[in-house]
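Listed next: structures, encoded as structure tokens.
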Structure 1
Amino acid sequence: MSLSSIKLSHPNRKIQGTVQLTGSKSESNRALIIQAISKGTVHVENLSVAADTVIMKRALEQTRDANTATQTTIDIGPAGTAMRFLTSYLNLCEGSYVLTGTERMQQRPIGILVDALHSLGAEITYGNKTGYPPLRIQGGASLKNDRVRIKGDVSSQYISSLLLVAASLKNGLTLEIDGELTSRPYVTMTLNMLQEAGIRHAWTDNTIAIQPQNFQTATIYVEPDWSAASYWYAIVALSDEGSIVLPGLKAHSLQGDIAIVDIMSHFGVASSFQEDGLHIAKVADGTDKSLFDFKECPDLAQTIVALAAALKRDISITGVETLKIKETDRLMALKTEIEKFGATLVADGETYHLKTSGVQLHTAVAFDTYEDHRMAMAFAPLAMVFDEVTIHEPIVVEKSYPDFWEDLQNHGFKIN
């Protein structure tokens, strides 16, 4: 497979089979931090094989083996979750650290989280531009203050980062969320996973309190990745005939992206939880629902916009402002790529309207990925309706779903 581009096609536009998805990256990275803080009391099973999780695991090994007499540089590359979680975690580790990443990572804001940690007593300075990585963190500083206020509408990962270390702070932590909370399911996921490891909390209105306490012996099992499942939903929706089994996915999941079950029911894909896993199938009936709110599941937005554009279905989306500070400005990237086949995405305040009257399903189309794994995987299913789809820089899928192209190939897609 070429590292610069691949060409996808599907000869009969019929899809059937079983796909074993990797463990959730979101759950895996939280579990690794919990395991590290617990000093081995907590065990983890079914870790994701995604690059972001591999990076997190390697970074935690670096901190464990660090020489506290010298400065340790931890480069997390493009792994945004690792950057946010380690910014808090490294304060618990003896030693001096530089936390850095790719050029794009150094353009992604971290100031809100650093300000919160400063208010608790952390010793963190910026290596270059104020508010952005790289960070210099003096581990082992005494974080005596126990109350912090943080904006809720920028990134839930800032909040999860603080909650993961809260029980290990001298006086615990009372965290007040300022304003509306974006991606609430991810904060709930963090608290539920902490609870699995014996850490109790109290959440009243906009305030979450965690007292100082020890982790208990526990095993955390990482569920397969619902974000990865979303691409198979799109493939089934675009097929002439489609049914896929996804083992291990639960009807009661910690992951916010389980919202794909309801969303895709409006695009004619039925879901059924059975003993051997989740069964999804193309059915005749969808709905005419036109407004979709991604506030609690922003990682699904690219998949749904690309899908709706290919189906020539006008929709409106909201709750997507956080997409501007992801691996790329995902809203701009989406707008640029769907315009290649005649769709447009028009901003109206914080609502975006997809217009498809000009869509033409050309024989072939090529999509750029912007160093963003979700751009690659959101547009790949369009090979079900175009004769050929070219994906540039396909290697980006390693970030969350390394087996994506192989899984497509195993289910009838031709890859050149």
Structure 2
Amino acid sequence: MNIIFVEPNFPRNQREYVRALSQVGATVFAIGQTPWDWLDDELKSWITHYYEVGSVTDVEQLETAVEHFQGMAWIDGMESTIESHMMPVALAREATSIPGTSVHTTWLCRDKPTMKQVLREAGVPTAASRAAHNADDVRDFVDEHGYPIILKPRDGAGAAGTVRVTSYAQLQRALQTFEGVESIAVEEFVEGHEGFYDTVSVGGRIALDFSCHYYPNVLEGMRHRWISPQYISTNQVDTVPFYGELRELGERVNDVLGIETSATHMEYFIGPKGLRFSEIGARPPGVGCWDLYCVGNDIDLYRGWADAIVHGQVWHRPSRQYAAGIIALRPDRDGLITHIDGLEQVNEQYGQWLIDAHLPVGEGTQPIEAGYMANAWMRFKHPDFDALREMLDTVGDLIQVHAS
């Protein structure tokens, strides 16, 4: 089978999708922004044909690359795994008659107000939301639903650009950050614990699934330097009844949005109003999350995904042996990271459970809003979810990242 993969080189784990496609028997045709000579030999070994473009988000350039490949061989599929690539790839795929996730489904998974409207109409529990084209639209929403509310880009990923508003004064300030934007998403703030549910689905049915929990919720964790935010993948998906309810929700969302054979990443809240859908992307999660699933479940999830794409079937089964999680370790200020305290004690107490770490002494800091892997981080596993959570809390107390 001949599969086009878009952008094999950046970010770093993109190469794992290419590796997996090659290993399950696909001939990989890759489109990327990096010159071929700059790719390392290992990555080159998995790619049969390569086409360099100036931008993988430029639909015209993608179509030119695809047509070049179609002049060489029949192309069976075209895949991408980065949120900002999804719509350009869907448009190019549809224009060149390659099967895959449709433009309509991709749009529903990108445009948050429309996504939630379609799901609410189908009976999926979700927060009230609306597309706002001006300040009056937002104020009308507040009049109907009250504070607090959430403002966010209509096609954003994660918490990027998201603002929580609790008063009229905050609203006035928040609206200034969206000046010049044609429209934004305004949503009811949903109280509760936040997590996410990830799948590999085949023909609309969930073949592999995993769930993670945020500590604290994303909006809080991405706004305060003193917090060392975590997310932890649970190994209780097959044993705790809540995850059966979550799986049913995921299947309903897949069906309503028309998701067929794809990775998915669904955010949710569970609180006083019960389980509430938040949003979904027809792609894998970011920040190395699949690596945690691989370690915790004795599985090559990238190959599981590739089997779904190439063979229409998944043979892998997760072991659920370990919970696995990441803790982001924020520098005490912006600048240059000079030293990290507490590492010896953490290694002594928890070294046997350490998966890997990034401890960038001597490097410049990144904004805390850039996410869990922007600065220092450590990843751990443990057979007991609650024990792992306590471990990560302790790591957050012991490790101090200093910058100057």
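No value in this document is a laboratory result; all are computed from the given coordinates. Computed from a prediction, not measured in an experiment: that's the story for all the values here. Cβ atoms are built from the backbone, for glycine too; each structure is taken alone.
Upon calculation of mean count of other Cβ atoms within 10 Å over residues 41-48 from the atomic coordinates, which of the structures 1, 2 produces 14.9? The partial results should precede the final answer.
Details: 1: 18.6; 2: 14.9.
Source structure: 2.
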**Prompt:** A value of 15.4 was derived for mean count of other Cβ atoms within 10 Å over residues 273-280; which structure in 1, 2 was it taken from?
**Reply:** 1
**Prompt:** Here distance in nm of label points 7 Å out along Cα→Cβ at positions 209 and 289 has been calculated and equals 1.5, so which of 1, 2 was it run on?
**Reply:** 2
**Fill in**
Matching 2.0 (distance in nm of label points 7 Å out along Cα→Cβ at positions 153 and 345, computed) against labels 1, 2 points to structure 1
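For mean count of other Cβ atoms within 10 Å over residues 233-240, which structure out of 1, 2 has the highest calculated value? The partial results should precede the final answer.
Values: 1: 24.1; 2: 17.6.
Biggest value here belongs to 1.
When mean count of other Cβ atoms within 10 Å over residues 33-40 is computed for each of 1, 2, which one produces 19.1? Mind dumping the intermediate values first?
Numbers: 1: 19.1; 2: 12.1.
The read-out was computed on structure 1.
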**Message:** Can you rank 1, 2 by relative contact order in percent (Cα under 8 Å, 6 or more apart) and just name the one with the largest value?
**Reply:** 1
